[in-house]
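Got some structures for you, see below.
The numbers here are math on the coordinates, done by the rules we state, and not lab data. A quick note: this is a predicted structure, and the numbers were derived from the prediction, not measured. Cβ atoms are built from the backbone, for glycine too; each structure is taken alone.
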Structure I
Amino acid sequence: MLTELQPGIYYWHGGVNFGLLVGADRQLVLIDAGLDAAAPRKALRPFLEQGYRLAAVVATHCHADHIGGAAELHRRFGCPVYAPAPEHLVLEHPELGGALLYGAYPPPSLQVKFLQPQAPCPVAGVLRPGPLAVAGLTLEVIPVPGHSPGQVAVAVGDVLFAGDSVFLPEVLEKHAFLFMVQPQTYLESLERVAARRESYLVPGHGPHLVRRPGHDPLPEVVAANRAHVREIQDRIRAALARGPMSEEEVLLALARQADKAYNSDPSYYLDRAAVSAHLADLAARGEVEPAYPEGRRCWRLAESPRGRRA
């Protein structure tokens, strides 16, 4: 469903949200491109029938559910595609999407469109923090990494397209482990989002937020995201308090607490990557450390932890 938030500023509310901006001279800009091109085509159709043209796609980040439609849109309309570094390489080399999860060239079970784009797409330009002029519009590119290595949010008018820098509580409830690559960086990006003053915030998933004086839902949403990160790390500490565990043992211990059982590679490897990120974060703070009991690679609580930072 296409919703107009301000004149010429729309967003598509679906399984994955994306923005549609009306620029000068009947030019259109998409913020993200969906899991595939089906939803963007529906959103664009009434404009294209009136003589508008797609001038650009701007990706907040390069997870496949947000840029899977970019290659087809570029092929069909010849529009340039812009994406943040270093993950822009996933658009040009889709197999990197699965490889980043698997740690090597991915097996067929991870070469699915939810995890990697199904066709390569050239990147016309790499997004940098600051103003971006496109189609007669001036967008503001805001770095919000953590969920992915180079994720950005995009502000235009009084609307912030936040990508996956923040998740609504109802989305958090569906996921035992929120996917992220750098938990501490994710928390820092949350503070950057919390400091924004736009009246409308469009997350990557779920309905948009309307922020008004005396009624601002964003602080509660940000607090829920912080709590999710802290809860996962508390559970990891509690699991390791029982003794050294392999990474998979930590994952399965947390999954049992969440009443979750794995029956597919995408679900397993997404959660494994998230737990690995939390372990790396705890290790960077000196709270956990590698151990090799009987030659088996494990994690254990550090003997002299330096204290928490999350």
Structure II
Amino acid sequence: MEDFPVYIKTKSEDRLNYIIEELESRLNPCVLCPRRCKANRYVGDLGYCRAPYDVYVSSVFAHFGEEAPLVGTYGSGTIFFTHCNLRCIFCQNYDISLFGEGSRFSYMGLARAMLELQKRGCHNINLVTPTHYVPQIIKALDIAIEEGLNIPIVYNCGGYESLEVIKLLDGIVDIYMPDIKFMEKKLSKKYCKAENYPDVVREIVKEMQRQVGDLKINNEGIATRGLLIRHLVMPDSSENTEKVLKFIKDEVSENAFVNIMAQYHPCLGTKEFPELSRRIINREYMNALEYAKQIGLKRASNH
């Protein structure tokens, strides 16, 4: 039974319906994320994220550009959801997160997408930006389980989550993959309009670690369960990066699997911020890697 995704056990114990009901109770009015904007999406209100009640998906495909333990031989079964509760001005997927480019999926359609990814041989179902659609996604997952889904669920998010919601996902999610963007409130307020982001992400990541522990990788090099953290190095933000890495080492785990990313580039909203108008230089990135090694993070690198 250990080899099966955790949601199989949750379903067999008849706990999934309770979780779905609890999640749906937070949808109308919507308090699914820390913004708690209370939009009644069921009647057409759009909150901060601009997402409607119905699920909209930008793309479904086998992704070979994710971290190696997710990709393996046949790819990570990625489902990109439209809209986002952070709406960062430097977002590189702004056509999806800000403009909501995508197509409506029914619960059955989303379940079939999961099953098709499994049929292709994908090693997991990678839910990208699921925060504002969690109740609908878990309803679709319930259908997919009935039809034979049995690969791990990856919860791929920006880290700005409701602690109540993440606690409800205990027993459903196998691999949590949050970004930790900022540990400085002035930056999260400026670039994400979320001054409380550092406080929120601290609690969220610690809860994720409590649920799933350090990332476990099987003999074939495939991640089966655990926490995978991403951090994007940004221009002139070395102090913030060091605070992020220090938090992970001191409060999460020295064995945390951390992908320190170098692919920042200026995009749509960064014109108003001269400091974000350039790519990072090699020294900024190398300093981040060296600092991670210096403080004793054992699994932090460019994965």
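One of I, II was used to compute log10 I(q)/I(0) by the Debye sum over Cα atoms at q = 0.25, 0.32 Å⁻¹, for residues 135-182 alone, and the answer was -1.05, -1.33. Which one was it? It would help to have the intermediate numbers written out before the result.
Working: I: -0.93, -1.14; II: -1.05, -1.33.
The structure behind it is II.
Which structure, out of I, II, was FRET efficiency 1/(1 + (r/R0)^6) of positions 103 and 231 (r between Cβ atoms, R0 = 35 Å, to 0.05) derived from, given a value of 0.85?
Working: I: 0.85; II: 0.65.
Computed on structure I.
For percent of Cα pairs over 26 Å apart, for residues 39-166 alone, which of I, II scores largest? Please list the in-between numbers first.
Working: I: 21; II: 18.
Of structures I, II, the maximum of percent of Cα pairs over 26 Å apart, for residues 39-166 alone occurs in I.
In terms of distance in nm of label points 7 Å out along Cα→Cβ at positions 47 and 247, which of structures I, II is highest? Before the final figure, lay out each step's value.
Details: I: 4.1; II: 2.1.
If we compare distance in nm of label points 7 Å out along Cα→Cβ at positions 47 and 247 over I, II, the biggest value is for I.
Taking Kirkwood radius over Cα pairs in Å for each of I, II, which is largest? Please list the in-between numbers first.
Numbers: I: 20.3; II: 19.5.
By Kirkwood radius over Cα pairs in Å, the leading structure of I, II is I.
Given 25.2 as the derived value for mean count of other Cβ atoms within 10 Å over residues 127-134, which of the supplied structures I, II does it correspond to?
Matching structure: II.
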